[in-house]
Structure 1
Amino acid sequence: MNTNRPSDSATALPRGLLWLMAVATGLSVASNYYAQPLLPTIATSFEAADTAVAGIVTTAQLSYGAGLLLLVPLADLRERRGLIVGLMLLASAGLLLSATATQLPMLLVGTAITGFCSVVAQVLVPFAATLSAPEHRGRAVGTVMSGLLIGILLARTVAGGFSSLLHWRAVYVAAAVLMMLCAVALRRALPRYRVDAGIGYTGLLRSVIQLFFQERVLRVRALLGMISFALFSLFWTPLAFVLTAPPYGYSDAVIGLFGLAGAAGALAASWAGRLADQGKGATGVWLGLLGLLLAWLPLGYAQSSLVALLIGVLMLDLAVQLVHVSNQNAIYALDPNARNRLNAGYMTCYFIGGATGSWLAGYLYAHAGWPGIVATAVGIATLGIVVGLTGLKRPAPVEVPTGHH
C-alpha cells in the first residue's frame with residue numbers, strides 16, 4: 001500500500017528541487033573521493049606508512065558496497081524523505097569524526113560511517129524517477145546522475161586545492177557542513193513518500209537476489225553497467241602515472257584539473273535522459289557502447305599527445321553516461337514499487353565493475369604499461385558490444401496458430 005504519494009503530474013518534480021537533489025547526490029558520493037589526493041599529507045600527519053593510509057580508500061569502497069546492499073533496499077520499506085535526511089546527517093557525522101581524528105583507526109571509522117551512509121545518492125536517483133512525470137523521467141534521472149558523476153570527478157580537484165590553501169582536516173569540515181545544510185534543505189523541500197513493499201527487511205534483501213533471476217533486463221543491464229564502469233576505472237586509476245611521466249611531468253594540482261574535462265563529459269547524462277524520454281533509450285545505449293570502444297583510439301596516444309588525451313576523456317565519459325543512464329531508465333521501468341531494490345542490485349554490480357577495473361589498472365600498468373591498459377580496454381569494450389548484440393535483442397513475437405481463438 002502506498003501512503004503520502006506525490007502527484008503524478010508534470011509539476012510533481014519542480015526544477016529547483018531536481019537540481020537540489022542533483023547537488024545532494026554529488027556531495028554524497030564525493031565524500032568517498034576527497035581522501036585520494038590527500039593520502040600523502042595524511043600519512044605525514046599521522047606518521048603512518050603509505051600502505052596503511054591507503055586503507056582509507058579501501059575502507060570507503062567496501063563500506064559503500066555494504067551500504068548499497070544493506071541500506072538502499074530500505075527505501076522500499078521506510079518513509080523516503082526521512083531516510084534520505086537521516087543518512088545524510090549520519091554521513092556528515094562520519095566526516096566530522098574524520099576531521100577530528102587523532103589516530104588513523106579513528107579516521108578509518110569515520111570513513112566507514114561516511115561510506116556506508118553516502119549510498120543516500122542511490123536513494124535519491126530512483127526517488128527522482130518516482131517523483132517525475134513519466135514523460136520527464138529520463139531527463140530527471142540524467143540530471144541527478146550528472147550531479148553524481150560531477151561529484152566523483154571534481155572531489156579530487158576540490159580536495160587537493162582546499163587542502164593546499166588551508167589543511168586536510170578543513171576538507172572534511174567543509175564537506176560535513178555542506179552535507180548538513182543540504183540535508184536541512186531536502187527536509188524542507190522533499191515531499192513525504194512511502195511505499196509498503198509488503199515484506200520485511202530480510203525479505204527485501206532476498207528479493208534483490210530474486211529480481212536478478214526474474215528480470216532478464218536487469219541481468220543484461222547490470223552486466224553492461226559493470227563493463228562501462230570497469231572501463232571508466234581502467235582509465236582514471238593509472239592516469240596520474242601517465243601525467244607525471246615524460247613528456248608531461250605535471251604536478252598533483254595540474255593532474256587534478258583533468259577532472260574538469262571529465263566533468264564536461266558527465267554533463268551528457270541529461271542528453272541520455274532526453275533520449276530515453278523520446279523512446280530512444282536503445283539508441284542511447286548503442287551510442288554509448290560504440291563510444292566505449294572508439295574512445296580508446298585517441299587514448300592510445302595519451303602518452304604523447306595532450307589533444308588526443310582530452311578528446312579520449314570526453315568521449316569515454318560521454319559513453320559511460322549514455323550507457324549508465326539508459327540502463328537506469330530501463331530497469332526503473334520494470335517495477336515502480338521495486339525501484340530501490342532494482343537500483344541496489346544494479347549499482348552493486350556497477351561498483352563491482354569499477355573495483356575490478358581499478359585492480360586491473362594497477363596490475364596492468366605495473367606489468368604492461370599504458371599499451372597493456374589500452375589493449376585490455378579494447379577487449380572489454382568489444383565484450384560490451386557482444387553483450388549488447390546478444391542481450392538487447394527484442395524477444396521474438398509469439399505466433400498464434402490460425403483457427404484458434
Structure 2
Amino acid sequence: MKALIVDDESNVRKIIRFLGQWEKHGITEVLEAKNGAEAKVLIERECPEIIMTDVKMPRSNGIDLIEWLDANAYPGKVIMISGFDDYTFMRTAFKHGCFDYLMKPIEEDMLNETLEGAIQAWEQGEEERRNSESGFYDEVKTFRLNREITSASKGEPFDSTPIALSLPRADAFDLTLMYFYQSHHWGPYLQLLADELVTQERGNAYALQNEPNVCVILSSQGQFFKVEEWITQQFDIPVRLVSGPEIESLEELPQAFQAAQQAMAEQKFRAIHRLADLDDARRMHDIVAFVDEHYMEELSLDKLSNRFFLSREHISRRFKQEMGMTLSCYVMQLRINQAKQWLSETDEKMYSIALKLGYQDENYFSRLFKKNVGMTPLEYRNEEANRKLKNVQ
C-alpha cells in the first residue's frame with residue numbers, strides 16, 4: 001500500500017512523514033509532491049491508495065487536485081490538509097469525496113487516527129470492488145485510458161495502444177467533444193454513454209482529466225448520427241456537441257482535438273436539451289461562485305463560456321453588470337485579498353505567495369499589490385504586525 005503527501009512546504013512534508021505510523025498501518029511506501037501538478041504525475045504512475053494534500057499550493061492547488069480525482073472516479077482515499085479554518089474549502093473537499101479534513105499544525109494522534117480510518121475505508125471499499133462486477137482494476141484501466149486521451153488532447157506524447165484496444169475495429173473514426181454544464185453531476189451519463197458505445201460496438205467515450213466538464217467520443221466512421229440520436233433520447237441534462245475531422249489513425253488525435261476545440265471557440269456546436277429552465281441570473285450566480293472558488297487558477301472568458309454555456313461576450317457584459325467590475329479586475333481583487341491574509345497571518349515568503357496566486361513573477365505581483373493597496377507587501381506585513389502588537393498592549 002502506498003501513500004502520497006502533497007504540500008509545497010518541505011518541512012510540512014517532513015513532519016507528516018515523521019509523525020505517520022506508516023508501517024503499523026500497512027503502508028510500505030510514502031511518496032511526496034510539491035504541488036498538484038507533480039501529484040497528478042505520481043498518481044497516474046503509482047496509484048497510491050492514500051493521498052494527503054494541502055489546499056493552497058503553486059501551479060495546481062489541492063482543490064484542483066481533488067476535483068481532478070473526483071472527475072476521474074479515482075478510488076483512493078483523500079485527506080485534505082489546511083492552515084486555514086475555511087468552511088468553503090471544507091465544503092468543497094467533502095463535496096468531491098474527501099475522507100477527512102485536517103488543520104495545521106498537524107497533531108500526531110489526530111494524523112494517525114485519520115490515517116487509520118482512511119485505510120479502513122479503503123480496505124472496505126476494496127472488498128466491495130472485488131465483489132462487484134467491474135472491480136478496482138477496471139477503474140484503474142479507465143483512469144489510465146483517460147490519461148492517454150488527455151495527453152493526446154494536450155499534444156503531449158501518448159500511448160495509442162490501450163486506446164485502440166478500447167475501440168471496435170474500423171478503418172476510420174469520428175471525434176466528437178461533449179461539453180457538460182459546470183454544476184451538473186455528469187459522471188453517470190458519461191458511463192452510460194461509454195457502456196452503450198462499447199455494447200453496440202460503435203466506439204467509446206473518455207473523460208478529460210484536465211477539463212472535468214469535457215469528454216471525448218470516438219465513434220466508428222459514419223456512426224455518430226445514431227450516437228447523437230441515442231444521447232438525445234437518453235440524456236435529460238443539457239450538453240453541447242462539437243465535431244472534429246475524421247481520423248484514419250489514432251496518431252491524428254491531437255490535430256483532430258485542436259480542430260474540434262477551434263470549432264467550439266467559433267460557436268459551431270450542436271445543443272441538446274438547452275438550459276431553458278436555468279435563468280440568466282442563476283447562471284451568473286454559478287459563474288461568480290466558480291470564480292470565487294478557482295481564482296488562484298488560470299481563468300478566462302473562453303473557459304467560463306465552455307463551462308456555463310454562455311458566449312464570452314455575454315459573460316463579459318453580465319459579469320461587469322453583476323459585480324461592478326470586469327472579470328480580470330475581480331480575480332485580481334480576490335488574489336490581493338488572499339495575499340493580505342497570508343501576509344498578515346503567516347511568515348510565508350512573497351515569492352511563494354505570488355506563485356500560489358498564479359503569478360510567476362514576484363516583482364510584477366508586488367507592483368500590482370502596491371498599486372491596489374498603496375504599499376508594498378513588506379510594508380503591509382510590517383504595518384499589520386505593528387497593529388496586532390498595539391492591540392495586545
Structure 3
Amino acid sequence: MKKIIIMVLSLGISFSVMAQKKELKKAEKLVKSFKTGAAFQALDALKESVVGTEYEAKYYFLRGKNFFGKNVKKNYGKALVEFKKVLEIEAKSGEDDYSEKAISYIDIIEDYFFSQVTDAVKKSNYEEAGKAYERYYEIVPQRRDVLRYALLSYQEAKNNGKMIEIIQKLLNKDRAPFVYTAKNKHNKRVDEFFTKEARDLAVKYNTHENPKDEKMEAKTRVEYFNLLVRLYDQQGKNDKTIATLERAKKEFPKNAKFFQDHAAVVYKTGDKQGYLKSLDQALKLVPNNKDLWFNYGVVSQELGETEKAVTAYDKVIEIDPSYRGAYINKGLTILANEQALINELNENLRNKEKYNEIDAKIKAMYLRAIPAFEKANELKADEGIKSTLINLYKTVGQNDKAAALQ
C-alpha cells in the first residue's frame with residue numbers, strides 16, 4: 001500500500017506541474033495576441049497554484065508583459081512592478097530565465113519616463129518635468145535622486161505647494177549617513193537610493209553596477225529645513241514654520257541659524273516673552289552676536305524690564321564699543337521712569353522730605369544716563385542728543401558741560 005500511495009502522489013505532482021505549464025502556455029498566447037482582459041483572467045486563475053513554484057518568474061513576467069501590451073504607457077507603472085518581481089524571484093533562485101527579458105522592458109519604461117522629463121525641460125515646462133518625476137517616483141520609491149529631481153523641477157516652476165510636499169518626504173526618508181549609489185547599466189547614469197538594501201538589490205538584479213557609499217553631508221538636511229522654513233514663512237504659516245524650526249533645532253542643536261530664525265518667527269506672533277526665551281537659547285550658541293543682544297534689549301525695554309534691557313545694551317557695548325544705537329537705547333531705558341518720577345515729585349511739593357527723596361532719585365537717574373548719551377554724541381553728534389545732554393547737565397548742576405554744547 002505504501003508503494004501505491006507514493007506512486008499516486010508522484011503522479012499527482014507530475015499532473016499538477018503539467019497542468020500549470022499547459023495553462024501558462026494558454027495565458028502566454030493570450031498575452032501575445034494582446035487579448036489583455038482574457039489574459040489577466042487566465043493568469044489570475046493560475047496565481048495560487050504557480051506562486052512558489054518554478055513557474056513563478058514566468059507568471060510575473062507574463063503579467064508585466066500583459067500590462068505593457070502595445071506600449072500602453074498608462075500601465076507602465078504596473079508593468080514595471082511586475083517585471084521587478086521577476087528580478088527578485090530569479091535573484092533568490094539563482095535562475096536567469098526571464099530576468100534579461102524583464103530588464104529590457106524595464107529599460108524601455110525608464111527611458112519613457114526620462115524622455116518625458118527631457119521634453120518638458122526643453123520647453124522650459126518645469127511643472128510638467130516635476131510631474132513626470134513624481135509619476136516615476138511612485139513606482140520607484142526607493143530612488144532618492146528621482147525625488148530630489150522632482151523638487152528641483154518644482155523649484156524652477158515656483159510651485160511652493162509641491163515643494164513643501166516633497167521636502168517633507170525627503171526629511172522623512174533621507175536620513176541615512178550615506179547616499180547609496182550605483183551606475184545604471186542601461187543609461188549609464190549614477191542612480192541614488194535611500195537605503196543600502198535597495199541599492200544592493202538593484203546590483204543583485206543586474207540592472208546596476210559599481211555600488212558606492214558616499215557620505216551624506218549634514219548640510220543636505222539643513223538645506224531641506226531652511227527651504228521648508230522659507231516656504232512656510234512666505235505663506236505666513238507661523239505655526240508650521242515654528243514647528244519645522246523646533247524639529248530642526250532638535251536635530252541640529254548647534255545650528256545657531258535655526259534658533260535665530262525660530263526667535264524671529266516667534267516675534268512675528270507677538271509673543272515677546274517667548275521671543276526673549278528663544279533669544280536666550282540662540283545666545284548660548286552665539287554669545288557675541290551684538291545684533292541679537294541689541295534686539296534682546298529692545299524687546300526687554302518694550303516689556304518694561306528695564307534692568308534686563310540695560311544689561312543687554314551693556315553686552316552690545318562690550319562686544320562693539322562703537323555701536324551707537326546701544327548707547328542711545330541704554331540712556332533712554334535708564335530714563336524710562338522719568339515722567340512717573342516727575343509726576344510723583346509734583347504731587348509732593350508740600351512734603352519736603354518726600355520731595356527731596358524723589359528729587360535725589362531723579363538726579364541719580366540722570367547721572368546714570370548721561371555717560372551713555374555722551375558716548376553716543378562722541379561717536380556721532382546730532383542735535384537731538386545734544387539737546388538731551390544739555391537738559392540733563394542743567395538738571396544735575398553741570399552747567400559748564402551744558403554751556404560747552406551750546
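Give the label, chosen from 1, 2, 3, of the structure having the highest value of Kirkwood radius over Cα pairs in Å, for residues 169-352 alone.
Evaluating Kirkwood radius over Cα pairs in Å, for residues 169-352 alone on every structure, the highest lands on 3.
A value of 21.2, 83 was computed for Rg and Dmax of the Cα atoms in Å; which of 1, 2, 3 is the source structure?
1
Rank structures 1, 2, 3 by distance in nm of label points 7 Å out along Cα→Cβ at positions 57 and 345 and report only the one at the top, that is, the highest.
Comparing 1, 2, 3 by distance in nm of label points 7 Å out along Cα→Cβ at positions 57 and 345, the maximum is at 3.
Can you say which of 1, 2, 3 returns 6 when relative contact order in percent (Cα under 8 Å, 6 or more apart) is computed?
So the calculation was done on 3.
Coordinate-derived values only; no laboratory data. Just so it is clear, the model here is predicted, and its values are computed rather than measured. Cβ atoms are built from the backbone, for glycine too; each structure is taken alone.
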